[in-house]
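Nothing in this text is a laboratory measurement; each read-out follows from the coordinates by a stated rule. Bear in mind the structure is a predicted one, so any value in this text is a computation, not a measurement. Cβ atoms are built from the backbone, for glycine too; each structure is taken alone.
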Structure 1
Amino acid sequence: MSEKKMMLGNAAIARGVWEAGCKVSSAYPGTPSTEISEELVKYPGVYAEWAPNEKVAAEVAIGASISGVRSFCTMKMVGLNVAADPLYSFSYIGCNGGMVAVVADDPGLYSSQNEQDTRMVCRAAAIPCMEPADSQEAKDYIKYAYEISEKFDTPVIVRTTTRLAHSQCEVELCDREEIEDKPYERNIQKNVMMPGMAKKRHLVVEQRMKDLAEYANNAPFNTVEMGDMTLNGKKIGFITEGIAYQYVKEVCPNASILKLGMCHPLPKKLIEDFASKVDELYIFEELEPVVEEQVRSWGIPCIGKERFTIQGEYSANMIREKVLGMDLGIKAQPQIPPRPPILCPGCPHRATYHVLNKLKIHAAGDIGCYTLGALAPLSVVDTTVCMGSSISSLHGMEKAKGHDYIKNWVAVIGDSTFMHTGINSLINMFYNQSHGTVIILDNRTTGMTGHQDHPATGKTLSGEIVPAVDFVKLCNGIGITNVHEVNPYDIDEMTRVIKEEVNKDELSVIISKAPCALLKDQKHPYKVEPVPEKCVHCGACLRPGCPALTRNEDGSISIDKTMCNGCGLCMSLCRFGALKQVKA
């Protein structure tokens, strides 16, 4: 009897990668995909690493595939944009050992800057795309994906979503397949994408997609469940995929359903046959109308985005309301005070932002915890576009408006994000003679996605201690001479350095260095307590917005001991000695 275990979708994906005999995995953390690599590294026989960014991760997996072993990479959907360059070309090249990429979409924008649909990229890149509906399928589809990859000479993308990644069900565990390495044979016509070779390979890719579409008509993961549900005298059917399938089954268990395990390319014959057996066809797919548009192009009447939203996450209630016409009787939510996300107590970014706010300096921002500096009361970050964009944006502002314009601007970027795509942007500023100030918010971890390591922390995904990238030496190596490392909790020194650097007519880098307060190895031996008799109720300690501090009705201050970690920022702002540090 085989073993079964409750597993999150991400854990099941990792299990599937291991069971499939994969030997090399590379990834950059990004919610909701992060836990895949954190689980995968626990298994023997597979090398798993954090890469500086998704492009590098994809290229590592590509190199391993070309050498003849099964390889893997994973990222969130915006990371696919970074990895698109190598993946588009590798679609032409094809695989030696099977290569699978898992890309996690985020319908509903739980932790992302847009609602990108990975299936659109798969269509453009001519890469087959699969989408599981639960944890068991998440594991199984990874194994299917490797088989397809090697059978059809193609990388395969498995699309997941936040809901699938972080929900769980029972999963049957299997043994690992020991896949023999494939021999490497030099073949520049296939593996070197010069124009002459690429033209020929494009023809191969187009035929491959036709073959895959034919294969999909009878593939075991594209399944039909015929039912007898009618609505207004019409037999209804759904074409759906992924987690949306679960909502259909919950609300309409007797409906006819065509469940797509492979959502690109689509099985035309199977869809035509299914559509002919129902009177009213619904296309229930999250985000873009990828399936709907193709089904309509074949002349098949269907109901899709005119009924269902193109924005946000789907739900069972959406079917109840939009298909069954049910009045759900959802009452207006009572007005409650908003609770926007905030920086954690003791976060070193808060100290840096307090100084910038005090100096009335704007910040071109980036992706990370520190994006929260856009919100009150810090109100420092003015722009956030994508990973690494802060430095390039600052450069663009100066070239547009001149150096005097950006003397009240800085770029802020986290240490992991600087490693990801900030380095090239900084090189561009140096090369093209910008004069701006870049602040690297170095909290010694990838904070937003759950404390993953990166090249500047000195530790790998497997926990191995390795030499860490030195930001000062790196910036000096570029040619930047104005590089300052400052403890952000030293408010006076941070204020002095920022004021001096923004007024210089040359490029400068400030490294605001203090560890994330939530790191496991961080010790917090002190707390801060109020001294009520010295408090003048000025509120200076409240300005940085630390959630551990609250103002009482009489204007005095209370500090929640369970939240305070004794960073001392509030103490440094009090001129009356009304706060004191005590042992925890």
Structure 2
Amino acid sequence: MSKELIGDTWFGTDRKLSVGDFKGRYLLLDFWTLCCVNCHHVLAELRPLEEKFSEVLTVVGIHSPKFEHEKDPEAVRAAISRHGIDHLVLNDPNMSTWEAFGVRAWPTLVLIDPAGEIIGTFSGEGHGHAIDALISSTTQTYQDSGLLIPGQFEVSFEDYEPGVFNQPGKLSVIPEGYRSYFQGADLLVSNSGSHNLHAVSSEALSEPVMTIGRSSRGSADGDFAQAEFSEPYGTVFLEPELAEALGYELIVADTANHLIRAVSLRSQRVSTIAGTTLQWMQNDETSGAALEINLSTPWDITVSEGLLLIAMAGEHRIWTLDLQGATVQVLAGTTNEGLQDGPFETAWFAQSSGLLASKTTNGLVWVIDAETSSLRKLQDGVVTTLVGKGLFEFGHLDGNAGEALLQHPLGLTELPNGQVVIADSYNASLRVFDPATNKVATLARDLSEPSDVVMLDGDLYIAEASGNRISKLPIAAAQLVVGESFITARPASILKPGLVDLEVVFVPPPGQKIDLRYGPATYLDVSSTPPELLLSGAGSASELTRIIEINPEVQDGVIHVAAKGASCDSNSEHATCHIHQQDWGIPVKITEAGEGILRLSLSGN
């Protein structure tokens, strides 16, 4: 096989490696990028595989960046720590390995056998069982032939000592009435990389006075010393009257556990109030008893008009939790990933990572949409974008909001005058949007992946994720700066105008069959940005093939494809069934010399 591993930096080894170095064992290439929440889901799917097949399987993460900031090896190093990655990683800033293996989307998994041949390609999520089945069904054959040589492949990461904070993700100001529970501390830090929460004083930012949760990944309820979280992010304190009625004062978005947790400060206990620990997948229920509905990577939370709003980053919607009724339901979004305004039920989001109910305008909720690098708002049943242009256009530009650019922002706070301060993570900056003038300016630069910001006593406090610190910034007048605009480095697919065959390949894993017990086992939804890119072929249907018609008057755009396949075990009385799903946002350029077929692989050889 001529395809090779090309990049600028290896992590977990002190030498450059090639596909040939892994002959004699299975090699699984995980094409990911550090911003991609679906890639985070796949990391969780891979952990049991790496443990089960440690003698015969090596995983190599191929970091293929979307954003300009993600090309930096130090950004990749921080992400490896943040997500607890302990397999080899190759940084591929020029997407060379991505192109060599014909990858089209994050995440994509490519399984290579002990002879060095590709035996499986899987795009999207839900493929852990398929890879398990493929390895299990072929191991004996490779052993009998002498091609498989069991043993450990050495991986060695530098010792990492994060200090007090480890990849802090979110901040909350502790209300004065609750500070006695925290020995007078006034800031709560989601210490995401260590799976716990730290309470600190704004006068001594590096000295936690209380910690909630063990420093280990898990989902156990219990007292503060025994409870577990998995990469917690957003937190919100409840008003005293509501807290008294519910029996807890603090709510936590337990992001990687797909849970919402409640914290009783009086009894010092953590409990689960929403989610099952299972990740929401297509066709799962979207309303009902909170403890019976699956969630998907809840990243941030806020309280508005008596409801807890949840930024469900993993499936690109905003949900609500009725705290007193203990029920959840979808508020806004369709699961389509992109930037589309309009009524709640038709709007699109893209990995929303910041939510904040306005204190200056009743009924308004601010939203940070990370993957579209945008600031948006929810108001009167409508989603509106204030700053941001879409999935693949980003940068650092100040000025009129319609032209300003952000780069993967993650958090925000509102000032008393109604201005919104944005933690513009990949621009290493704090930005400010002024609704009165409709302009964007820069407050601070040269931060270390700022992931959140809050205001306390006239000062801003910033969670610098990759800097492993909380920093303080007195508010100063914004100064316009000249910046840069970028587009994603991801290669575009070249298509011809007119009729194009769209095909999504789905092959059930070994030992499984298409699951038709509950109706069609597959699903395909197609749309585009701009909408006029597709003259026909948009919409939803069960078949995984379709003819789409490309508008010759449109030179470029994005084709959005969402696909699902269901399979179940073939030879079992109580068969276990599995969902495979992927959303593709495919940049395309239209020329007469382009291809007449767009072929995507959900799973197959």
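Among the shown structures 1, 2, from which was the value 6.8 of distance in nm of label points 7 Å out along Cα→Cβ at positions 235 and 507 calculated? Label of the originating structure: 1. Out of 1, 2, which structure matches 0.05 when FRET efficiency 1/(1 + (r/R0)^6) of positions 251 and 435 (r between Cβ atoms, R0 = 35 Å, to 0.05) is calculated? Derived from 1, not from the others. Given a value of -10000 for helix-only ellipticity at 222 nm (-39500 (n - 2.57) for each DSSP H run of 4 or more, over all residues; to 500), point me to the structure among 1, 2 it was derived from. Attributed to the structure labelled 1. Of the structures 1, 2, report the one carrying the highest value of mean count of other Cβ atoms within 10 Å over residues 307-314. When mean count of other Cβ atoms within 10 Å over residues 307-314 is calculated for 1, 2, structure 2 comes out on top. If log10 I(q)/I(0) by the Debye sum over Cα atoms at q = 0.10 Å⁻¹, for residues 299-562 alone comes out at -0.64 when worked out from the coordinates, which of 1, 2 was used? Corresponding structure: 1.
Each of 1, 2 could give P(r) over Cα pairs in 20 Å bins from 0, in percent, but the derived value 19, 44, 31, 6, 0 comes from 1. When mean count of other Cβ atoms within 10 Å over residues 419-426 is calculated for each of 1, 2, the greatest value falls to 2.
Which structure, out of 1, 2, was percent of Cα pairs over 29 Å apart, for residues 195-410 alone derived from, given a value of 55? Answer by label: 1.
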